[in-house]
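Structures for review follow.
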Structure 1
Amino acid sequence: MEELLRAGAGSAFALNVGREEADSDAALGRLLGVTGVFFSGGDQIRHTRALLGSRLLERIRELYQGGAVVSGTSAGAAVMSRVMITGDETRPHEESPFDRVEADEIVTTEGFGFLPADVIVDQHFVKRRRNNRLMSVVLEAPGRLGLGVNEGAAIWVRPDGTFDVMGDGPVVVYDAGGARVEREGYGLAAADLRVHVLGAGSSFDIRGRKVLSLKAGAKAS
């Protein structure tokens, strides 16, 4: 909570709930007057197990629609998309995890869906070299727009579906909407996959699938 207070929040408190508590009047009462909700890191599956289908998540959606800020870091960023990467593989290689671009390889499940339905988020993206898994889930469903958010970076998404890149960057965007994708078994091949690397200060239109402004966002050494 100290980080939020240092960032300018007037007040902040932690709300730790399991699935039963997420349907309680007491939990909903804690959200009275709240203007922002921040989902912590850890394990995104724990977030969804506790909140999906709950009264508490529905109340958070109402707050969001009323203008409250909903945000998260790490696992708390992964849950923002409707289709969520869990961090698991269907055919794991212990020595070299996520070392392939293949169909039906990356486990996904339902997320909270605060972002537009065709967006899927991966986190710690450049730092942990997660391009293979995000590319896989985008190519097996080319209608998806993949957003790989690096450590220290953030995207500020507006109600109209545009976002600004903030922090250290970069944010990598995979767009296979216009690509030619071939699949044979688990194998995937693609031509004309679009990739955008957006530094801090860049902006992007999710619905229009286009870069609005491009900045390198480099810091002085």
Structure 2
Amino acid sequence: MKALRISTLIVLFISLWQFSTLAQPAGFNTLSDVHGLKTALATNAHRTKDISSDFAQTKHMKLLNDKVHSKGKFFYKQADKVRIEYTSPYQYLLVMSGGMIMVKENGKLSKVNTRNSQTMQAINRIMLDCMRGTVFENKDFSVKASHSAQQYLLTLTPISNSVKGLFKHIEVYINKSDLQVSKLVMTEQGGDYTEMNFSNKKLNTSISDALFSVR
């Protein structure tokens, strides 16, 4: 199982360029009270026991000038469980739990112990940090915070060798209204990028642990 493929599928994500060359998105300005945002995210994450939502993903391929659309279901449970289930146009399941990354495709199950790979550890950590509100504490990235009237934008820049080769940058969009992640944009070194939008989000519905077990 290739690290790049897994990281693209989980989008982490969450998602990595140098600040000196970074163009700020239209409508966003540098956030002055970064400490206040850190505190608010940590408090909110502590209250968020689980999350379920739909997602729509678009993969933009530069060389082919094409887009690939997919959709599915997303689940998170405190403190280290993530399930990303693609339902259309294909079925694909990715689960992160207890330091393991499990992938099921065409009935075949693959498992990766993140403890055996620095790259897999980095991918696992950034996804969970986005959900737990601890992005600023991740030592694999530098983080720049900006904001608009409705959203915060965290731009992540890779500083560790384990993630520098994976992406060009990651953008995490967070709603000011509920401090939940609404969109992730992950740009690869070659210029391709993946955008993941979340909708129909539900919080603290007592999601079963069984969802994070793959057989």
Structure 3
Amino acid sequence: MPIKVAIVEDLEEIRNALESYISMDSELKVAGCFGNAEEASEELPDIQPDLVVMDINLPGMSGIECIRQLKPLCPNSQFMMFTVYEDDEKVFEALKAGASGYILKKHGPQKIIEALKELYDGGSPMSADIARKVVSAFHANEKHSEPDYHLTRRESDILQLLAKGMLYKEIALQIGISNNTVKQHIHNIYEKLHVQNRTEALNKYFGGH
């Protein structure tokens, strides 16, 4: 069954290009396209997409506010911010609101498709700078000592590398294991923490939530 992707982007040319890229990949299926957050907020709970590509700067309600509204209504949907800014404060705010990563509008079709698939697999594409900001924010909110989730030493090491914004293949190279082994470790980490993606894992582990 293909991965259902919804697109929320106000510029028609960009929205159509995204739809075209995604439609060309057999593993992905466009489940809906929206030009503003209000329309998306109304329609997406019925569609329940696997992934949502969300522009940050939308007319009317922002993409960040849209995520805040949709998160409880689409609990299994993963949100990917779509932006021109790599280290913008708004990206950070979006991740705190519940987005799981972001892709840049300047990226080519291949990079965008790869980022969507990584998100679906439990990854959270984001730059190292943003990842560090997220972890710092979670540390700042920490109320208790880190709870023991019974992570192995290797799992703990991998979680630290995820916190630096590293991709799976970069982690594999860093510690000398295969990509598939990294994925298996990350799957185990998410199960132990009862989370679905990197952002939630970092929040729970480092934020003591």
1, 2, 3: which one has Cα extents along the principal axes in Å, as calculated, at 52, 41, 33?
1
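If FRET efficiency 1/(1 + (r/R0)^6) of positions 166 and 182 (r between Cβ atoms, R0 = 25 Å, to 0.05) is calculated from each of 1, 2, 3, which structure is the one that comes out at 1.00? List each step's numbers first, then the result.
Numbers: 1: 0.10; 2: 0.65; 3: 1.00.
Corresponding structure: 3.
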Source structure (of 1, 2, 3) for Cα extents along the principal axes in Å, for residues 38-133 alone, computed value 42, 30, 25
2
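Here, each number is a calculation from the coordinates, and none is a lab measurement. Since the structure is predicted, the reported quantities are computational estimates derived from the model, not experimental observations. Cβ atoms are built from the backbone, for glycine too; each structure is taken alone.
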